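Computed from the coordinates by the stated procedures, all read-outs in this text should not be read as laboratory data. Everything numeric here is computed off the predicted structure, so don't read it as measured data. Cβ atoms are built from the backbone, for glycine too; each structure is taken alone.
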Structure 1
Amino acid sequence: MEAMDDLAAQTDSYFLRSKAIVERFGDRQATYAVFMRRPVVSTPRLATEFLETAAAERGTRFDIELLHPEGTLVGAGQPILYLSGSLAQLIDLETVLLQKLGPPCVAAYNAYAMCTELPRVAFLAMDARHCAGPEMAEMMAYAASVGSATAQRAAGAVGFVGCAADATAHFFGREKGAGTMPHALIGYAGSTVRAAEMFRERFPDAPLTVLIDYFGREITDAIAVGRRFPELAAAAQLSVRIDTPGGRYCEGLDPARSYEVLERHAPQSIRGYRTEEELRYLVGTGVSAAAIWHLRQALDEAGLKVVKIVGSSGFGPAKCRMMAVAKAPLDVIGTGSYLPELWSETYATADIIAYDGKPMVKAGREFLLRERRKT
C-alpha cells in the first residue's frame with residue numbers, strides 16, 4: 001500500500017483542486033456510488049484496504065457499505081459499494097480507489113469464466129511478467145484467486161491452484177510460486193531431454209513439467225522425455241507443457257490433419273457453425289484443441305498414459321470455451337490471458353449521489369439513486 005505522502009502525485013489534478021476549494025468554502029458529507037459498466041465479480045479487498053489506510057492516516061472515518069461481497073457476481077451499472085464521509089477527505093482518493101477496484105473485478109470475472117468453462121482443469125496464473133509492475137501483479141493474482149473461488153462454489157471447479165511468483169503465492173494458499181522451466185532453459189541445454197535432466201538433478205524433489213515445443217518437435221520430445229523418466233511417467237509425476245506459437249502447427253498437424261484429429265476424438269466440436277476465432281482455437285495453429293488431442297493420443301500410444309498435459313499460450317475465456325466444446329484432455333492450463341483484451345473494460349466509476357444526506361447526482365446516473373433506495 002503506497003504511503004499517503006505519494007497520493008497527490010498519483011491523483012487527477014482536478015480532484016486536488018476540488019479538495020482545495022472544499023477546504024476553503026466548507027466541507028460537506030458526501031456519499032459515493034462506485035460501480036462498473038460491465039458485469040464483473042466483486043473483488044473489493046484492495047480498494048477497501050486502501051480506504052481504511054487512508055482514513056486511519058487522516059484521522060477520519062469512512063462508512064463503506066459493501067453491497068456485493070467479495071466473490072459475488074455484479075451486473076453492469078450496479079453499485080459495488082457506497083462510500084460516505086468528509087468530501088474534503090474523500091475527493092482526492094478517487095483516482096487510486098478506482099485503479100484498485102476496476103482491473104481486479106474484470107480479471108476476476110474472466111478467471112471465473114475460464115474456470116467454469118473447464119471445471120475439471122487446474123489453472124496456474126502466469127501473468128506476472130505481463131504486468132506493469134508489482135502493484136498490477138498483486139491485483140491480477142488477487143483477482144484470479146477470487147474468480148477461482150467463485151467458480152469453485154458455483155461449478156465445483158478445480159480453479160486456480162497457484163501462480164508463478166512468490167510474492168503473490170499467498171493468494172492461493174501457497175508459500176512459493178509454481179513453475180518448472182522457461183524456453184530459455186531448453187535453448188541453454190541444447191535439447192529438451194537434457195534440460196529435463198538438468199532440472200531433475202538440481203531440483204530432485206520438485207514436480208517436473210517439461211516444455212516440449214522449443215524445437216518444433218512436440219510429439220517427439222514429449223515421448224523422449226517420458227522414456228527418459230519412466231518412473232516419474234508411471235507415477236503420474238511427469239507433465240509436458242505445450243506452448244506452440246501461433247505461427248506454426250504442432251508437430252504432425254496441418255489444417256486437414258487437425259480436422260481429422262477432432263473428427264476422431266470430438267466430432268461435435270466441428271459439426272456446427274464456428275466463427276473464425278473459434279476455428280482457430282479448434283483446428284488452427286498454435287495450441288489448438290486438435291493439438292492437445294494429438295499429443296494425448298501419441299502419449300497414450302507410447303505407453304505414457306498418465307503423463308499430464310499442461311497447455312499454455314493465449315488461454316482466455318473464449319479459448320477455454322472451445323477447449324470445453326472439444327473436451328480437450330488438458331490437466332492444467334497456464335495463463336496470463338485472463339486480463340481483458342480491452343483495457344477500457346476495467347474502468348470503475350464513482351459518482352457522488354448525496355450531499356449531507358440529500359440525494360443529488362448528475363443527469364443520466366439517476367439509476368444509482370434508485371438502487372440506493374432499494375437497499
Structure 2
Amino acid sequence: MIKVDFNRPITVGNEFEYMRQAMQNVHISGDGAFTKKCHAFLESELGVNKALLTTSCTHALEMSAILLDIKPGDEVIIPDFTFVSTVNAFVLRGAKPVFVDVRPDTLSLDESKLEAAITPRTRAIVPVHYAGVGCEMDSIMDIAKRHKIAVVEDNAHGLFGKYKGKFLGTFGSLATQSFHETKNFSCGEGGALLINDPFLAERAEIVREKGTNRSRFFRGQVDKYTWVDIGSSYLPSDLLAAFLYAQFEQREKIQSHRKNVWNMYDVALKDWADKNGVQLPTIPEDREQAYHMFYMLLPNLDLRQKLIMYLRERGIYSVFHYLPLHLSDMGQSFGYSAGDCPVTEQVSDRLIRLPFYNDLTSADQEQVIDTIMEFNFQ
C-alpha cells in the first residue's frame with residue numbers, strides 16, 4: 001500500500017550546512033547572524049518597515065496585543081474560523097473576543113459583517129488570510145481607518161500571497177507569520193512579527209527582549225541595558241533561523257512546486273467536484289494566493305468523515321480543520337451559542353484538507369486524486 005502523509009517536513013538546500021555555520025559562529029541563541037539574515041530577507045522581499053523572528057506565530061500575536069496596549073474590557077474582532085492562537089493572544093491581555101462569521105467563498109473574515117461588530121470598546125481587527133488567500137483588505141482597512149482601529153493581519157498561511165498586487169502582511173500596523181512545520185517555509189516551530197507602523201518598531205524590540213533595551217545596547221546606542229517595559233523571551237535560536245534562511249533561499253523552487261501541486265488538484269478534481277456537489281477553493285481574480293493548502297468542502301459532515309476514513313484505510317492521510325471558536329468551551333463562556341456564526345458552523349463540518357507538502361510527488365498526488373474519485377457518494 002502506498003502511504004501518503006498529510007504533511008512531511010523536508011530540507012531543500014543548505015539547512016544543515018547553515019546550522020553547522022551557526023555552531024561555528026559560537027552564537028546559537030537569539031539574534032545571531034542567521035536571524036539577522038532572515039530579518040533582512042523579509043524586510044527586503046516584502047518591503048516592511050521591520051521584521052522580527054519569533055519562537056512562533058502565537059508569540060508574534062501575543063507581541064501584537066502587548067504593542068497595542070490591549071487591556072481588560074477591550075474588544076478585538078476576530079473571524080470565528082481560525083486557530084485558537086489568534087484569539088488567545090488577546091484574551092491573555094483581558095480582551096473580549098468579538099467573533100465575526102466568514103465568507104462562504106474564501107472562508108476569510110466577512111467584511112460585510114465587520115462594521116456592525118464595532119463598538120466604542122473595539123481596539124483591534126484581526127483579519128486571517130485563510131489558506132493564503134487575501135481578505136477584502138480595501139474594505140477592512142477603510143472601515144478600520146474611519147473608526148481609528150488598529151489592524152493586525154494573521155498571515156500564518158499567506159507569506160508571499162498578494163491582494164491587488166500588494167503583499168499580504170503589509171496592510172495592517174502589524175502582521176504575523178508562521179514557520180511551523182506545516183507551512184511553506186519552516187524551521188519546525190517559528191514565526192515572525194512584521195511591523196509596518198514605524199512608531200511600534202523600537203518597542204517591539206524591547207517587548208521581544210524580555211522588556212529590556214538589550215537590542216539598543218548591542219547596537220552601541222546605550223552603555224548598558226536594563227528593564228524598561230513589559231515583555232517576554234520571544235527570540236528563536238539562531239539554529240532555527242539558520243534552517244529557515246536556507247528555506248528562504250529556495251523561495252522560488254518551493255513556491256513553484258507548491259503551485260504545481262495546487263493546480264494539479266484543482267484541474268484534476270474540478271469535474272468530479274461539480275458532479276458531486278463538492279466546493280473547491282475560490283481564488284478571486286485580484287488575489288495571488290500563497291499555495292499553502294488545498295481543501296474541499298463536502299456536501300455534509302457524514303460524507304466528509306467517510307471520505308477521511310476511506311482515504312486513511314488506503315494509506316492516505318487527510319484532515320479536517322478548525323472547529324468554530326464560538327462553540328468551544330471558552331467561546332461559550334463569553335456568551336456565544338449555536339447559530340451565531342452559521343457559515344463557520346457548516347464550513348467546519350464539511351472541510352477536508354488534502355496532502356500538501358514541499359516534496360509531494362506527482363505519483364503520490366495522482367494516487368490521492370484517483371482514490372478520491374473512486375469514493376462512492378451513495
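List of remarks:
- Label whose coordinates, when helix-only ellipticity at 222 nm (-39500 (n - 2.57) for each DSSP H run of 4 or more, over all residues; to 500) is calculated, return -11500 (choices 1, 2): 2
- Largest in distance in nm of label points 7 Å out along Cα→Cβ at positions 40 and 272 among the labelled structures 1, 2 is structure 2.
- Structures 1, 2, by relative contact order in percent (Cα under 8 Å, 6 or more apart): label with the highest value: 2
- Top of 1, 2 by distance in nm of label points 7 Å out along Cα→Cβ at positions 104 and 280, largest first: 1
- Comparison of 1, 2 by distance in nm of label points 7 Å out along Cα→Cβ at positions 96 and 360 - largest value held by: 2
- Among 1, 2, structure where distance in nm of label points 7 Å out along Cα→Cβ at positions 24 and 160 as derived comes to 2.7: 2
- Distance in nm of label points 7 Å out along Cα→Cβ at positions 176 and 216 - highest-scoring structure of 1, 2: 1
- Origin of the derived value 70, 46, 35 (Cα extents along the principal axes in Å, for residues 184-335 alone; candidates 1, 2): 2
- Comparison of 1, 2 - label where Kirkwood radius over Cα pairs in Å is highest: 1
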